[in-house]
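Following this line, the structures themselves.
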Structure 1
Amino acid sequence: MQGADFKKAVKDEALLRASLEEADIAPLLMVLVQLTGDLALLDRVAPYIDGPWSFMERVPVELKEEIRSRLVATLKAYAHEGRKAPSVTEPALLKRLMSAGVGQPVSDEYLPLLMEEMQFGGRDERSVPWRERPPLTQLEDFRVVVIGAGFSGICMGIRLIEQGIPFVILEKNADVGGTWLENTYPDCAVDTPNHFYSYSFHPNNDWTHHFSKQPEILAYIRDTVARYDLRRHIRFGVEVERAAYDESSSRWRLQFKDEQGHMDCNVLVTAVGLLNRPAVPPVPGIDAFAGPRFHTAEWRHDVELDGKRVAMIGTGASGMQAGPAIAPAAASLTVFQRSPHWAMNNPNYHRKVTDGMRWALNNVPFLSQWLRFQLYWASSDGFHSQLKVDPSWPHPERSLNAQNDQMRERLVQHIHTELEGRPDLIAKCTPTFPPYGKRMLRDNHWYRMLRRENVRLETGAIDHVEANAIVMRDGTRHEIDVMVLATGFQASKVLWPMDIRGKDDVSIRDIWGDDDPRAHLGMNVPGFPNLFVSFGPGTNLAHGGSAIFHFECQVRYIQQALREMIETGISSMEVRRDIHDQYNEQLDDLHRDMVWAHPGVKNWYKNARNRVTLTSPWRLLDYWALTREFRLSDFTVRRRATGIPRTHDHGVLAK
């Protein structure tokens with residue numbers, strides 16, 4: 001907060017004024033009140049802010065102009081007088097500012113989290129310092145292996161650099177990015193606003209869209225890797241095939257696919273994600289199709305779709321993004337829908353970030369932080385309560401509670417507005433289950449696409465596939481040239497296809513099977529010491545929020561565990577069975593009252609026994625609190641008698 005460059009902001013007053021005209025008014029208001037202390041201004045503006053999204057304000061033009069003019073004058077005064085920015089760490093002031101800025105009460109329990117997330121205290125509180133820095137020789141004898149160079153693996157690597165702990169990231173692909181490298185289908189984009197879907201320690205003020213496309217997100221990932229000089233720690237083209245824990249040495253031994261060698265480490269961190277192994281539907285004859293057939297996650301850019309008869313099986317997130325992008329060029333697009341999804345309209349989804357707003361975010365002190373807060377509040381815990389079952393609610397077949405029903409009505413109204421005059425499509429596109437029973441999607445002009453003359457929505461059951469056609473059970477035959485599978489991933493097989501073996505050579509597949517993964521806090525499994533799973537069971541966010549936020553919570557927890565191991569001479573750390581079981585019992589209890597467990601919903605979050613295995617029932621606030629402090633008492637530990645065994649590499653990866 002002390003390093004605010006007010007002189008930079010007012011260097012070109014004309015540019016400053018023009019840029020403020022394009023910036024969102026609520027975060028500008030919060031900057032102005034922070035700098036002036038004029039709380040009366042909050043009372044004047046608050047009646048016109050109806051919610052946290054930028055489109056949920058009705059501030060009169062004259063009042064907006066007053067805010068912008070006063071902000072220019074205030075920034076000039078700070079620059080001229082060399083004044084320091086006042087702190088906004090006082091809870092009462094922070095609460096009042098935040099509540100007014102999003103048009104909703106921000107409760108006291110959120111203040112510590114928001115202070116940390118927005119770094120209002122002027123420091124990165126998620127960095128874990130040493131309590132007593134160990135000798136360099138001791139650090140040299142310790143190694144961490146991270147599997148995966150997506151968002152979570154990169155976050156882990158950056159924090160390990162900060163701690164000075166030797167590590168290597170093993171990545172099966174030829175570059176960083178994980179799912180954002182692999183998914184390149186048309187219009188691939190994020191459904192969380194980008195100014196929040198980014199690292200808290202590396203905000204990006206140069207997003208060109210509020211919900212950016214895949215190339216820009218991948219560019220951000222690469223920029224982060226370059227900024228922290230992380231690439232030298234990554235070994236590309238290395239796919240881990242097997243990882244086995246050796247009790248005698250308290251180490252993991254990794255073997256690589258295609259006989260590339262093996263490697264030992266003290267601690268293994270998996271950061272492989274859930275959405276990276278495409279699922280192919282078991283449709284009879286699908287392998288007999290003679291034309292190009294590919295999954296959205298393995299998009300064939302060499303296949304020309306212009307003028308072709310295209311079939312797209314699946315209407316989930318990737319289908320709803322790709323479909324409207326390919327429909328205009330195709331001769332025909334037939335969409336095969338098993339069941340409809342709810343798709344929320346967000347006016348910012350296609351909105352560009354103007355040059356002026358980007359300039360303001362880069363040059364007006366604290367504006368970026370206030371925008372990040374606003375988007376946190378808009379896209380995370382605000383509607384968590386709407387996803388809980390009200391036992392007294394009289395319409396459980398369609399909604400969960402009164403608020404959930406109101407949300408349903410808004411979603412239905414959007415469908416009717418978009419498909420006016422097409423009752424056939426309205427019937428096909430309106431889900432019967434409560435909102436959020438499946439992943440809530442963003443309307444990427446999906447309904448408008450369905451109105452096109454060259455698009456057909458098929459909701460019948462597929463019987464089989466022939467060399468050039470998809471045949472329905474009612475005998476209808478759809479001749480096609482290209483088949484696109486928007487059929488999701490084998491998400492329930494967490495850590496698959498790796499062979500992970502813990503104590504006594506027990507495979508994690510023997511414990512989890514193919515669809516019942518469990519872990520304490522989503523990270524630790526009894527019988528698998530020194531193993532930490534990032535984005536593990538029960539940590540997928542389905543109610544909103546940023547997965548990157550969760551990754552940062554997990555990485556801090558792992559950092560604290562590593563600090564404990566190294567500072568206190570722990571060679572083996574294994575979560576206690578009772579702690580693990582108590583946590584998972586609590587998880588299951590919470591899920592029973594959440595929308596994803598609704599008996600009328602089939603989704604990829606739960607297994608064949610209706611147990612929700614992948615999704616988190618927690619508010620972001622809850623998971624942040626659960627992972628904020630590592631508890632050694634939750635683990636059984638073994639301390640080394642002498643030094644840490646030295647690291648040994650073998651095969652082509654040996655140093």
Structure 2
Amino acid sequence: MSFEEISMDPNVPRDAAGSSSRCDTEGAAATQPAPVAEGHSSANAAGLIIGSIGVVYGDIGTSPLYALRESLAHAKSGGLGEDVVIGTISLLIFALIFTVTAKYVFFLMRADNRGEGGILSLMALAQSALGRRATPVFLLGVAGAALFSGDAIITPAISVLSAVEGLEIVNPKFGEFVFPITVAILVSLFWGQSHGTARVAALFGPVMAVFFIVMAALGASHIGDAPQVLRAFDPRHGFMFLLTHGWIGFAVLGSVFLVVTGAEALYADMGHFGRAPIQIAWIFFVLPALFLNYLGQGALILADPKAIENPFFLLAPDWALLPLVILSTLATVIASQAVITGAFSIVRQAIQLGLLPRLEITHTSATQEGQIYIGRVNRLLLIGVLVLVTTFKSSSALASAYGIAVTGTMVTTTALAFIVVWRKWHWPLWAASLFILAFLTVDLAFLAANLMKVVEGGWVPLLLGGGSMVVMWTWVRGTSLLAEKTHRDSIPIRDLIAMLGKSKPTRVPGTAVFLTSDPEVAPTALLHNLKHNKVLHERVLVICVNTEDTPRVAPDKRFEIEKLAPDFTRATLHFGFMESPRVPAALAAMRKAGVKYDIMTTSFFLGRRSIKESPASEMPVWQDKLYVALTRQSANATDFFSIPTDRVVELGAQLTI
């Protein structure tokens with residue numbers, strides 16, 4: 001059973017590889033804000049730039065708290081000579097220029113899926129470019145999404161922990177309070193997710209802007225301690241360090257990658273703010289602040305090697321230490337919030353693309369549909385974060401676990417980008433290969449360096465990513481097998497209409513709406529209604545919801561209507577993978593197109609299936625049990641499709657895989 005053979009069962013998601021002729025009655029989670037239009041007013045553009053500073057750059061902006069410290073920790077035993085410090089900072093600068101600026105800011109942000117970015121959006125774009133289902137493309141997207149789960153758990157843990165550890169610099173006696181304060185902050189952060197962030201989100205940008213300004217000022221104030229640190233802008237120092245320090249240089253390279261963690265947010269959050277505001281914020285504000293801070297930390301270490309213990313906080317004078325710890329903690333909370341929100345978003349996309357069962361999703365804002373909350377995901381993230389903090393106890397220990405998840409995601413992103421460049425942009429194969437090879441070489445070098453840290457903690461994201469892939473693989477495989485079995489037992493809808501014309505069942509007033517996954521066969525709920533209630537409404541509307549490989553579908557492309565008989569109508573509703581499948585709203589649009597529909601005389605018939613394990617299942621016993629457990633996590637279809645609860649009739653059935 002291949003990954004792309006995804007079922008279209010009425011109770012399971014659609015094909016993850018792209019749009020399908022079959023339909024989805026499980027649907028998407030929530031609609032993201034519409035892509036930002038070009039040509040903003042100056043005030044609106046400024047607001048978007050500041051907003052992107054708060055949301056997009058929280059993760060990468062807090063990397064100075066630990067990145068240089070951890071990078072130099074590997075070379076500390078051999079002495080922190082000038083060549084080591086300048087060479088390491090040169091690698092940091094090169095990573096920011098090449099990986100973040102060149103790859104993400106200027107290249108990948110051009111590979112948008114109708115204004116949206118992110119690994120799953122890129123996967124859908126690559127599938128569209130190929131014009132067919134491709135298992136390797138699908139596997140790359142799944143792998144990237146799975147690895148992101150590790151990043152979503154590690155980022156809050158290491159970010160908040162590294163900020164609170166600044167208390168030890170203020171007063172060594174505060175060291176015993178670092179762990180409980182970190183746990184209290186993290187628990188409060190995740191507890192507040194269900195209440196939404198709309199009220200405080202407006203502060204994210206200004207707080208992060210202040211953080212970047214302070215960070216830049218502190219760094220600039222120390223460059224004069226050792227002006228030779230400016231030689232780090234010459235990339236030859238970084239390359240010579242790698243060539244002359246062997247395995248130590250390679251180990252340092254693995255920690256250097258910490259400076260680009262969060263770069264995926266540049267691409268994933270493009271739909272929130274638009275390409276231009278994110279690029280402007282990076283080039284003119286965030287990148288200079290990072291340069292100044294890393295250079296300042298390097299100069300401080302050259303002047304006083306003991307500062308390697310925590311160079312970020314030691315940049316500040318004694319009187320400013322505690323305010324800096326507080327500001328840094330706020331910045332890491334904001335960075336963690338952005339990652340958590342990103343996790344909710346990617347889970348929603350995975351549901352819509354058929355990788356996960358339908359989960360209950362709550363909108364936390366009356367005006368911004370992109371602000372959502374997924375309770376089960378939030379609880380899993382909190383448990384994972386607390387386990388990591390309890391197990392590793394320090395940001396230095398957690399740093400070993402951090403890089404693999406991000407490097408793995410970047411490798412999959414680059415590989416998918418190759419398909420887009422070659423097939424979508426129609427570059428010659430040789431040109432696309434050479435262009436992407438430059439990015440892929442750097443990504444693979446970072447990945448290889450981080451794989452050296454598997455034993456020290458790198459196994460954590462690999463375990464988390466592997467577990468996520470198993471869950472998605474099980475869901476895809478199980479739904480495919482279930483759909484095949486259901487299809488074998490189905491009756492073609494045209495045959496059923498012909499049979500009903502002869503048998504003449506009792507007709508009752510009103511309209512009956514049946515949701516189905518396969519428009520060519522009779523919905524199971526319709527057959528059960530005829531069998532048990534022995535009646536048929538005077539008007540029957542069969543609806544299937546089809547998820548496209550684009551983020552959104554234009555209103556004029558929302559539905560297709562086909563008259564099967566005077567009293568039978570079939571409609572296909574089209575939604576993007578970032579849209580919410582609101583069936584009543586689509587029906588209202590269909591009514592304007594001539595379909596007779598009155599909500600007060602309409603009943604929605606939904607099938608509720610109870611899946612049981614089967615000794616004859618084609619899946620192993622463990623996978624069979626896992627699939628059954630996943631089906632039990634599926635949220636109620638009534639809420640998912642925004643159907644009025646007082647108009648719904650559910651008909652249940654038991655099935656085995």
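What follows is calculated from the coordinates using simple rules that are stated; it is not laboratory data. Owing to the predicted nature of the structure, the values given are computational and were not obtained by experimental measurement. Cβ atoms are built from the backbone, for glycine too; each structure is taken alone.
One of 1, 2 was used to compute relative contact order in percent (Cα under 8 Å, 6 or more apart), and the answer was 18. Which one was it?
Of the structures listed, the value fits 1.
Can you spot which of 1, 2 the value -17500 was calculated from, given it is helix-only ellipticity at 222 nm (-39500 (n - 2.57) for each DSSP H run of 4 or more, over all residues; to 500)?
2
Work out which structure the value 0.15 belongs to, where FRET efficiency 1/(1 + (r/R0)^6) of positions 103 and 127 (r between Cβ atoms, R0 = 25 Å, to 0.05) was derived from one of 1, 2.
This figure was derived from 1.
Looking at structures 1, 2, which one was distance in nm of label points 7 Å out along Cα→Cβ at positions 423 and 495 calculated from, given that it came out as 3.5?
Only structure 2 yields this read-out.
Work out which structure the value 5.5 belongs to, where distance in nm of label points 7 Å out along Cα→Cβ at positions 215 and 391 was derived from one of 1, 2.
The read-out was computed on structure 1.
Comparing distance in nm of label points 7 Å out along Cα→Cβ at positions 487 and 543 across structures 1, 2, which is largest?
With respect to distance in nm of label points 7 Å out along Cα→Cβ at positions 487 and 543, the highest-scoring structure among 1, 2 is 1.
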